[in-house]
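Each structure below appears as structure tokens.
Nothing in this text is a laboratory measurement; each read-out follows from the coordinates by a stated rule. Small disclaimer: the values here were computed from a predicted structure and weren't measured. Cβ atoms are built from the backbone, for glycine too; each structure is taken alone.
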Structure I
Amino acid sequence: MTTRLSTFLLLLTFSVCTATDDRPNVVLFIADDVSWNDFGCYGNKAARTPNIDKLANNGIRFDHAYLTASSCSPSRSSIITGRYPHNNGKASELHQPISGHLPWFPELLRDAGYYTALSGKHHMKSTAPKKGPAARPRAFDHTDRGRSEANSGGHANWVSVTQNRPRDKPFFFWFAAFDAHRDWDADNQWDKREYGPMHQPKDVVVPPFLRDDEVTRNDIASYYNEVTRFDHFIGRVVDELEKQEELDNTLILVMADNGRPFPRAKTRLHDSGMRTALVAHWPNGIAKKGPATALVSAVDLAPTVLQMAGCSIPETVQGVSILPVLNGSEDSVRDYAFSEHNWHDYEAHGRSVRHGDFLLVRNFRPQLPWQGPADSVRSPSHQSLLSGRDAGELNAAQQDVFLAPRPQVELYNMATDPWQLTNLTDNTDYSVVRKELVTVLERWMDETGDSVPASLRRDRFDRDKGTRLPEPDFVTADIITAGEDRNADRINNPGPR
């Protein structure tokens, strides 16, 4: 056992943040709109991610990590507070603020003496006033958009932030790319010397719920270019940490905020939207390298980082630390992972639970399709599906993008049906599993203060074209978000775990 690891384990016995020079550093890399299986280390043979793959080979690749929302700001807000979206107040919906009384974990690290920086996409805000005693303390010593004239991907300053940090403090970096959010910009900013050749449409992997045509393959190839550019800048930061001799004492986490911006992915409760890559690299702290089967929720990252920094975990955090998995003392920390889908461009309310091999989805707006967000609807891939629908040429998986009404309950065996194409909810062989998971999901909703308001925020965009609709009720101040009528932002009960 190394000296640094021994010191770190000693820190975990303290109930308050302690100040030692060798506390571990943390760098959290977050991709924007990238599905879990679009990294090489997760089996994609077409998308090039050599730097992420190297981190996975020398660390842990979590194979069952799930987000709490497949929607940009709700997902990020959930990660930074360690709370489920409906427990963050208005922030359960896209572009809305986190309730002002809830602490962000980088804020607690900063109070403990960490240097904290966010470079790239932020997309989080609080309802607290900017001035006065009720304002939330600063979460980050430094923030920037991570963009330059030649690089709008959000990672232009990652290396300089790493270089210019104070050298007398441990650090936490929230490095968030705009890659791979539409519209693609990597193609026009491509540097072959840095990133290698562009991806070729003939090589891409087309999932069964998209049409395998030239239009879709070109769309996916451009998306892969975004993923490779994200990977490149991770490698540059890793090189800089190694140069500074800080790599061994730094926990690096790589993940995404939600699934790829394609039909039946982003905003979906299925794996294509909600499952995330999660790679952990930490030479001084990871005891057993390789793939991990532990079930992990995005709300678990906040308590993990706080615990490894020697900080108390506030009562507001609903996640559970995965540090025992990192240090090899336990193989799992939770039995259930819960996710939710609230308004993101379109009216919606869905909930899901994962347990073992099974995924159960509850849809509280079954009369509406789950076609994806507006940026996906405007995509060439969606428009190709639309043409196929009108021509009667879609298979069942592709038709699901437009299906309405939808089933109120969906049950899938993820081990035998990785794309979740066969709904088992009416299969009597799985009636016991269905009943158990419905009960667990209802218990979670009740104990965490979740609710299904009678009136939800309405569509902002056309569901076929993705064009903006006339200003509807979504702009009014009296819209009640999920859990708001039960003061869920004041409830800390995590429900079943």
Structure II
Amino acid sequence: MTDIRATLRTRLDAAVGPAQVLTDPADLAPYLTDWRGRYHGRARAVVRPRTTAEVAAVVRACADSATPLVAQGGNTGQCGGATPDPSGEAVVLSLARLNRVRALDPDNATITVEAGVPLVSVQQAATEAGLLFPLSLAAEGSCTIGGNISTNAGGTAVLRFGNTRELVLGLEVVLPDGRVWDGLRGLRKDNTGYDLKQLFIGAEGTLGIVTAAVLKLYPAPRTRATALVALADVGAAVALLRELKAALADRLTGFELMSALSVGISRKHLPTLPDPLPGHPWYALVQADDSAVDSPLSAMLEKALGAALEAGTARDAVLAQSGEQAHAMWTLRENISEAQRRDGPNIKHDISVPVSAIPAFLGAAEHALRAALPGLRFVTFGHLGDGNLHYNLAAPEGGDAEAFMANAPLANRIVHDLVAEHGGSISAEHGIGQLKRGELIRYKSAVEIELMRAVKTLLDPRGILNPGKVL
């Protein structure tokens, strides 16, 4: 074992340079704990390659010594997918230094970037070219494109543009044996056999390591209309979504649902945020975009909301009158997760059900959970437009939050069983990681699990890539 360790260290040093092989405990620490602070691992080393060739050399060294390898981007994941296990056997492969924008083709409306480029940098590069990269989520300042691809990130614009999967045209991937698959093609039509890139999108680094991607770009919006709408219940939110789709068509980019409690927690920890419509049980944050010049979009949204108010679908509404007001409304929504983290531990669920089933699911879940856990608080928010809810449960006001967390298995069973009954998914956009691995076995069919295991065994027969995650 000593010879293997010594040989591995020599090869890692040769691959990336000794300065980029971190072994000091203080240097390792930031890479060994997940963003939520739930998982804590150990590692032999953290390796920081700069090029795809260096990544391939690291993977070959680990493959030859059967050393587990955990790829990591911005380390903002919600399910512990980028955290090594406690054994200390793994090498963490940080892709943060693969941070180049390789190409931007405005005529083809594509951008080619390396895995370590922060999402916000991709957005900025697109903006500077007069285009739009629409993936947007609260962690966009620190999450990376490689992580977004590996988890098939969703975010706030899925209603119009789809998940990350729909935004990827091509990939460059280092396979578990160190070979490099160059699939960096910027084609929207390529019907030449299996679409191999789809294997690696959402695979959480268990089948290969994404090192670069060709991403779709879109015309930049010239007009943006944002509104906060007060609602009586979630059924009204579903009705409003339907009405706004009819009125605005594909100009409707975002439709975010927020409970009064989630808004209150957001403002509690960021009290400078606005509170333009206090006193209602539910809110929808609506955004519409148009790339056309002189678009009447704001008037169209105002007219649609006026009709909703007249029909009783909406209780009240306020339209942002400036970019600053729109930004404040979105900050109110995007601050909820961070505010919850500051507020104390909570039982989180990242779920999806058909939009039409959301009111029935929420009603059934509240009834069952209140009977099982009296006094709990529901912090519900999410992307209603695509059926994705962040359905989080907090301890009773003034209660023992840590003791409440012991109820997580019971709460998860109630919520996930009801999600399954309503034709939904136990993971809408955060992935499986190590958090939901057991749940995956419960809710996926035997055939699906068998197929997933077969793919894993074929591509990674030694099981060195991100072991203990997903499967």
Structure III
Amino acid sequence: MAVILDGNSLTLENFISVVRKNEKICLSEKAIKKIQNSQEIVEKIVDKERIVYGVNTGFGKLSHVKINKVEVEKLQANLLKSHSCGIGEVFNEEVTRGIMLLRINALAKGFSGIRLNTLERLIFYLNENILPLIPEKGSLGASGDLAPLSHMASSLIGIGKVRYLGKLLDISEVLNKFKLKALSLSAKEGLSLINGTQVMTSVGAITTYDALQLVKQADIAASLSFEALRGIKDAMDNRIHQARGHKGQIDTAKNILNITKDSTYLTNQGDIRVQDAYSLRCTPQVHGATKDALEYIKTKVEIEMNAATDNPLIFNEECVISGGNFHGQPMAIIFDFLKVAISEIANISERRIERLVNPTLNEGLPAFLVKNSGLNSGFMITQYSAASLVSENKVLAHPASVDSIPSSANQEDHVSMGTIAARGARDILFNTQNVLAIEFMASCQALDLRESHNLGRGSKIAYDLIRQEIPFISEDVVMSPLIDKMYELVTKENILNSLEKKLGKLL
């Protein structure tokens, strides 16, 4: 069943079903009518030779230049050619599908003046998985994501390469296969296709979705470490967390108690020590703060996913208004916030790893979690790798949104750098997933080195799944392939899904 787009009701979950599960899309009947009405208004403006930005004028600083009626189609083609200035590696398939989906959804609102058949061609590309190659770098995130979106849109006029059926092909080859011709764009269509925040929003939306899953995984990893270090369960008492009142904190403590229920590894305060270190005791406060941040970020992302972000916007024939909805600042700040929120999960995870491997902190476990330490280094360097990723996250978490460089001869004199923020959040997510992978491995190793106890009902599920892929380390081995395997378990959500089938949804 196709996801129906109307420009107003796309959710993060629908978005993921299209970009990750290749669900088909179509336009609602109401959206089709709005698109047609808007395009008719543009035709009337052109016929009457009324000067309207982007329809029959130059762009940016060149907006004062009037374009003759006979040259408006060439204007749109020139726009896409000149603006295709992307640099570096191309976005992966998920991000590319997300960019296309979000641009289609924005145009479905009916404020842009694009022709229905042009939008239907982009829908055809997405449904058939014909994916333009879009370089990652080159957007200031202010007049929209101009450079990367131009690479997307150029495929409609027969320019550029695409991914199709696992191959990189010229778009002309793919069009020939389907017996289609490249499009010629009418007035304003080029600008309608590239003036928006869909690149930053696609990258950021995927990262947000994955981060929401990641914090649940972090609760599982923390629970295993909590048991391995004989944690004091009193600190998870619901009364403590209700007394403060933050939902994420309350939910995290509930998760840990749920996961570790019936564990005989856990202790009560005063049994072997009075208090745990913060990286154990304050897990609900730290994980919870990230959860609360992510819920806020998700609401803002979903607003942007359904936003009209091009310029000018067409309301009726007498009301075509130039504004600044293309400016990425609302997302730039949000994605900088996302960077900080994800980074903190890695920060506290790495501190738990350190406690597991450090013989002065790990409650009687062998140094670096290996027998015959000295001859064997065990998990010593896994902590180095985790620390390296955490340090890199701190650099990446520097806010992109506080920077601005004027462009277009100072006509566009404040820009958002929102796409840089989104790409930074994506990279921080990758690093954090790997830090958690190392914590999962280290905590399971530590549990195997303890005297026999019973794991919690959720911890046992996670432990058994990990041990199907990651063996106990009795003497030194090459660790990197094991970390890669563990990363796959984390990112494919195997542990989370298996645990939730038995325990119910984690919070």
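Sorting I, II, III by distance in nm of label points 7 Å out along Cα→Cβ at positions 93 and 309 from high to low puts II first, with the largest value. Computing Rg and Dmax of the Cα atoms in Å, for residues 117-356 alone gives 24.7, 77 for which of I, II, III? The correct label is III.
Work out which structure the value 17.6 belongs to, where mean count of other Cβ atoms within 10 Å over residues 205-212 was derived from one of I, II, III. Matching structure: I. Determine which structure produced the value -11000 for helix-only ellipticity at 222 nm (-39500 (n - 2.57) for each DSSP H run of 4 or more, over all residues; to 500), calculated from the coordinates; the candidates are I, II, III. Only one of I, II, III returns -11000 for helix-only ellipticity at 222 nm (-39500 (n - 2.57) for each DSSP H run of 4 or more, over all residues; to 500), namely II.
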